[in-house]
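Got some structures for you, see below.
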Structure 1
Amino acid sequence: MKRDMDLVRKILRQAADKHDNELTEISVDGYDNDLITLHCQILLDAGFLKGTQIQAANENVPVIWIERLTWAGQDFLDAVKNDSIWQKVKDRLAKIGGEASLEVTKAVAIQVAKETLGL
């Protein structure tokens, strides 16, 4: 599976919009549920989301119930939340092949935000 950073951003935005202590299954228009689940799993593994995985005996992919963003997830989302900054981040990352780790993506977003603010 190839990480889709647009999907990561959409998942984190949706998780941020939910009420605390309410378990929510994430769904994103235009994306396959299996792909969403796999991205939620890696976000759980990375410590960006807190949630629960439920594996049904007759299913290949578990259902992910998201409880909330973690501190690290909120920091990442804050860095990439603004649409114009996000587009500039994607443009910069495209120059190096378009793929980068969550930490590199966050660092580029912070740099773009600083430049936008004239810092």
Structure 2
Amino acid sequence: MSTFVPKEVQAGLDRARVATAKKVARLCVVSGSASFPVLRKWDTGFALEAADAPHLRGFVDLYDGAVHLFRCLIVASEEDAGEMRYDFKRMTAVSDRAALDFERAPDLPAALIEKRATP
């Protein structure tokens, strides 16, 4: 039995796989004012559609819908099967609060209530 697939059939399968992944993609990468849907993400990188994606390099933001997840330093890795793959050099989680530079005591009061002067 042969596992050979003609180039035309393989190209059609790749296009169908990319189109399906693009439809269900929630993650997107934002670079400047441009946004690109993420086809796949793994621990050390992610993949974008090769036809739409430029060779991104530097800082980008990774979103899940409207939620800002990570600020990433990336480098373009390789192009294969209609995908452009990128590797993370650094991936920093985004927080909705400023970082504390001190330890917060567990029994810290939530507010200060002053005593009122009695007349």
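Values in this text are rule-based calculations from the coordinates and carry no lab data. In this text the structure is predicted, and so the values were computed from the model without any measurement. Cβ atoms are built from the backbone, for glycine too; each structure is taken alone.
Work out distance in nm of label points 7 Å out along Cα→Cβ at positions 84 and 108 for each of structures 1, 2, then name the structure with the largest result.
Largest calculated value belongs to 2.
Quick check: 9.4 is what I get for mean count of other Cβ atoms within 10 Å over residues 4-11, calculated from one of 1, 2. Which structure matches?
Structure 2 accounts for this read-out.
Given that percent of Cα pairs over 16 Å apart, derived from a single structure, equals 60, which label among 1, 2 identifies that structure?
1
To test your reading of the models, identify which of 1, 2 gives 13.9 for mean count of other Cβ atoms within 10 Å over residues 52-59 when calculated.
Corresponding structure: 2.
Out of 1, 2, which structure matches -5000 when helix-only ellipticity at 222 nm (-39500 (n - 2.57) for each DSSP H run of 4 or more, over all residues; to 500) is calculated?
The read-out comes from structure 2.
Can you say which of 1, 2 returns 18 when relative contact order in percent (Cα under 8 Å, 6 or more apart) is computed?
Attributed to the structure labelled 2.
Using FRET efficiency 1/(1 + (r/R0)^6) of positions 12 and 68 (r between Cβ atoms, R0 = 25 Å, to 0.05), single out the structure from 1, 2 with the greatest value.
Between 1, 2, the highest calculated value is found for 1.
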